[in-house]
Structure 1
Amino acid sequence: MKRHAPGNRLRAGFTLVELLVVIAIIGILVGLTLPAVQQAREAARRAQCTNNLKQIGLALINYDSTHKTLPMASTISDASGPHHFSWISQILPQMEQTALYDRLDWTLPAGHSDNAGYLTTKVEFLVCPSDPNGDPGEELGNVMSSNYSGAEGLYSDNGANLFGGSTGNSLPTALSGTNIDTGGRMDLNGIFRPGRATRFAKIKDGASNTIMAAETTVAGYDAGESRFLDDSYSRTAFIGAYESTSGSEALGWDDYVASGSYDGYVPASPALPSGSSAKLITPTYQAQYAINANGNGASTPHNVLISVLGDGSVQTVPLTVDGVVWVQLNCMADASVFEKP
């Protein structure tokens, strides 16, 4: 039998000090690696968002190949009455969503009871995985929202975007005297105009220099902070209702209510939560607002705004982009020269 000398006993485990040192080392390693993991996850989400916009851009180009024009922001009926199918609804076949497209009754307004049930259909390519409100559910009446919106131009009003000549419109102070101010006639409409379709030939600034669509968070932003869903400017995926009947709407008729007593689309069932003032509006945005500055402007959960240009390429735009350059990117016939950010 072996015997151990009194000074050479075997140790059965760690001392408390050693255990604390190991725990401290593990904590440091976790602290060092966690940001990298979070960055990798955000990079993957941003890549998915980029791919979504790429697919939307290709679908729009394919739509033009078939119809010889791009879709209008929101459809109108032959009698210039409410119709309200959004541009996203119109490109569903090009997005491999033909089944949903065929279920919609295009002879009726988008908000008709026969169509209302389909407005809640979830379509994954319209959701940005980085937006914490990307799937709002009952908070917005289960109406499918879109994280991607079409560029309307400076304002959401066809006539108000025309300057010079006999229009009587003057450039806003922020644009007057800048390199966008050519002194002549100027069209600051975007590709997606209320009630009007755009041909590629009308994009005089060049398809590779003009944004077709960009990100908009579900809740929208106000002065750099995300709005609450109860006070959101949420872009509906399939229905095109405007925020108001003046200033930001150029179709000549009220949206859904003859008296114009509310703005945007209001679902009947399930209804918006009691006390909610959320506006469910057309998936478009106005370039008069800086990124993440206003509910009617573009907004993003990323550190850059992702957009798709008229040639189908994806372009990132810094959140601090110059206001004049931002307008030039979104307007299709301003006839001014600028350098991409």
Structure 2
Amino acid sequence: MNSIHERRISNFLATPPNGVGRAVIVNSLASIRWMTGFAGSSAVVASSEGAVTLFSDPRYSQYLAEMPAVRAGLIQSVVKPRGDLALSIAEYLRRSSVIYMDQDSLSAAWLDRFRQASSSEVKTISLESLHSARLAKDPEEIDRIKTAAAIADESLDQTWTESASLNISERQLQRKLDSRMISRGADSIAFPTMVASSMNSSMPHSRPTDNNVDRSQPTIIDMGAQVDGYCSDMTRTYWEKTPSLSVLRLFDAVRYALDSIESRLRVGTPFSELYQVAWQLMDDRHLSSLMKHGVGHSIGLEVHEPPILYGNASGRIPLGCVLAIEPGLYQPGVGGVRIENLYSISEELELLSSAPVSLI
């Protein structure tokens, strides 16, 4: 049996809101995979009276029977048609006086069906203990993120260089990047690849268009690979001609912000401090109004795991945390600049991103 999942299940059962007379329902597929090893697309985990049960549909009957956590007796498995899951879980938990559900991964429709089927008191909460446990990565998790990061970095470097002489659209470059990541060993892309050239770069989450990539203007590329469920995330901004003073001003500020945040990436640093240092730097340069998003996030089985790094982010960096740091500035009529690196924070800080950061 995988001792990692055994430990995670045990710790989950030992922390609130689990307790006598209480049940907990987890709907997040990422949290379910992290805790039990289940890697399918349909599952709900319910804990009650010191036991964990994984509910899924008939497509996964054989898969569940062969899961190490099931075979070792750490969890039970129940197979029901998808439309019957809410009713089946409500019946399973009928002896619980209070049932807690993770509000961060719960649809209103599923909650309504469950409440109609259950006679227990149902409360929605944020499962902070589970989120905190996922924030500190095991060495095996970090290795998978490293592998995914290397695939994305190498794919970007090679594809951008090879396409230099091509008349290519944002959408065509996106497809080449995605194909290269798969050919280099990614199980899938981690999220839709962003290629935003010229004035499209002034939109933080621009989608690739049929417009040609203009290498005489800023081009932002945001991409990531997924390996064994774990994601990478990296952004680079390129400009192959002599940049305008306006773009250089943005780039220098973003690079300085990245370096300033990096210098504070150590165990115990408040997450809120990472945003605050970047905002103050931008504000001193009269650029803070051009910040359109936080300066990063945690990453793992999901691309964007909490916390999202704004000034109100709670908590401190734990040992084993992996963060994507991504300061960016976006100025209509000029363009945008974003640089994103992955960092593993343990006894020492390790940069996981290898693609060149230079603007040109």
Report summary line: Ranked by distance in nm of label points 7 Å out along Cα→Cβ at positions 52 and 324, the structure on top of 1, 2 with the greatest value is 1
Requested in this report: Work out FRET efficiency 1/(1 + (r/R0)^6) of positions 164 and 212 (r between Cβ atoms, R0 = 30 Å, to 0.05) for each of structures 1, 2, then name the structure with the largest result.
Outcome: 2
Query raised in the report: Given structures 1, 2, which gives the highest value for mean count of other Cβ atoms within 10 Å over residues 140-147?
Result: 1
Query raised in the report: Comparing volume of the Cα convex hull per residue in Å³ across structures 1, 2, which is largest?
Result: 1
Report task. Can you spot which of 1, 2 the value -10500 was calculated from, given it is helix-only ellipticity at 222 nm (-39500 (n - 2.57) for each DSSP H run of 4 or more, over all residues; to 500)? Result -> 2
Query raised in the report: Comparing relative contact order in percent (Cα under 8 Å, 6 or more apart) across 1, 2, which is largest?
Result: 1
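Just so you know, all these numbers are worked out from the coordinates, no wet-lab data involved. Because the structure is predicted, anything quoted here is derived from the model rather than measured. Cβ atoms are built from the backbone, for glycine too; each structure is taken alone.
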